[in-house]
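Next up: the structures, one after another.
Every number here is computed from the coordinates shown, using simple stated rules; none is lab data. Everything quoted here is computed from the prediction, not taken from an experiment. Cβ atoms are built from the backbone, for glycine too; each structure is taken alone.
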Structure I
Amino acid sequence: MSMKLYNFFRSGTSHRLRIALNLKGIDYEYVPVDLRTEEHLGAAFKAVNPQALVPALVSESIEGDLTLIQSPAIIEWLEERYPAPALLPANAEDRARVRALAAIVGCDIHPINNRRILEYLRKTLGCDEAAVLAWCGTWITAGFDALEALLAADTSRGPFCFGNAPTLADVYLIPQVESARRFNVELSPYPNIVAVDRACGELDAFRRAAPALQPDAK
């Protein structure tokens, strides 16, 4: 089985999927889709993903090709198809906690700060860059306030969001920290988030997924 990952280096959802693939030790072919030139809106990529969003993962095998879209669904598929190392704890209550941490990013921060929303603010509503940055900062800060409180309250956790190994929560959080820095969000109020980011940054799976190291980062 071989895999092709259609993605953009700076896309937070692409970034989280690269981390998940790396953590599970899955090799893939990197297929860049340039959002800056709106390549994702062309017929070629829409044939892969009619929603015209990255990432998309194509799994090729002798049984036929499987095209997966939407990073939460893809990561859940990876977790089921390649269960080790696990990105979710064994205990049902612990899985709910990890999923909730991930959902703060995946449901409440990222969707209203992604590229198509920001382009709408700029092009349709006429917002200048200061207003766009203020928009991003507002929702990142709101989510990080909650995440920081939850991390601080979990006195039994190790260096990561939960326990002593990376989980789904770290997979979601680290790309959002990257975006926070890009949008000039002050991170000093979030020492636990910064510490998790530092711990993840020591792992090869996270380092290799970093936007700046991708072939289309130029």
Structure II
Amino acid sequence: MQLVFNLRLRFKANLNNFILGPNRGVVHGLQVVARGASDNYAFVWAEEGDGLTHLLQAICDDATQHGIENVYLPLKDVLHVDPSILAELDQISLVCFDDIELIAGQPEWEEALFDLFNRLQENGCRLIVGAHRAISLCHFQLKDLVSRLNSGLAYFLAPLSDQDKLICLQQNAVHRGFVLPKNVAQYFLTHYPRDMRTQLKLLEQLDTLSLQQHHKITLPFVKTHLQLP
């Protein structure tokens, strides 16, 4: 069972379409935690656009495939509600938080996360926390929470090489139902910001343009019509 508080997961985000690049050890480590075969807590961080959200959702998908009840919760989507919602999660086998840095400096949210952390440990459940900066740079105010967050495994999700990014773009194009020529993918990486969030937005825009104009995807078409979203 996978709980998402009515939040929509990325389409088909799973480990089969996650490009490992230099992060094979990170993925394996999180899988082990998620399946309950090792430590019951892990922290993972990455720069913006380097695939953290995809990875966390993929880990939840993997847990679901193994019959593990789990919840994926991107905090950027729930900050408008009362942090007491976290109290509902203490019986779930695997809890994955995304964007954890966004609650730093918000006492009620920090307290709620600290309390949940303790209850999950007491209940033998697992917790994976994701952020877009290292714990020391999140500036949490509650010292006990910082201590908890520093208590387990810690991973850094390294950025992909250009070759891995090219593979990622072409693979995502296939999932959208079209073929992305290699020279177009290389043009993306050469002429636009290289983080994967921007690159995938470009891919989405290109898909929409080609469908609207009933035009085959070629480099001249891209140069003429594509603009940075």
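Here mean projected area of the Cα convex hull in nm², for residues 74-153 alone was derived from just one of the structures I, II, and that gives 6.8; the source is I.
Looking at structures I, II, which one was mean count of other Cβ atoms within 10 Å over residues 18-25 calculated from, given that it came out as 16.0? Can you show the working numbers first?
Values: I: 21.4; II: 16.0.
Matching structure: II.
When Cα Rg over 2.2 N^0.38 Å is computed across structures I, II, the figure 1.10 traces back to II.
Out of I, II, which structure matches 0.45 when FRET efficiency 1/(1 + (r/R0)^6) of positions 58 and 138 (r between Cβ atoms, R0 = 35 Å, to 0.05) is calculated? Structure I accounts for this read-out. Out of I, II, choose the structure whose coordinates give mean count of other Cβ atoms within 10 Å over residues 42-49 equal to 19.5 when calculated. Only structure II yields this read-out. When distance in nm of label points 7 Å out along Cα→Cβ at positions 50 and 210 is computed for each of I, II, the one that comes out at 4.0 is I. Tell me which structure, out of I, II, gives 2.1 once distance in nm of label points 7 Å out along Cα→Cβ at positions 26 and 202 is calculated. Corresponding structure: II.
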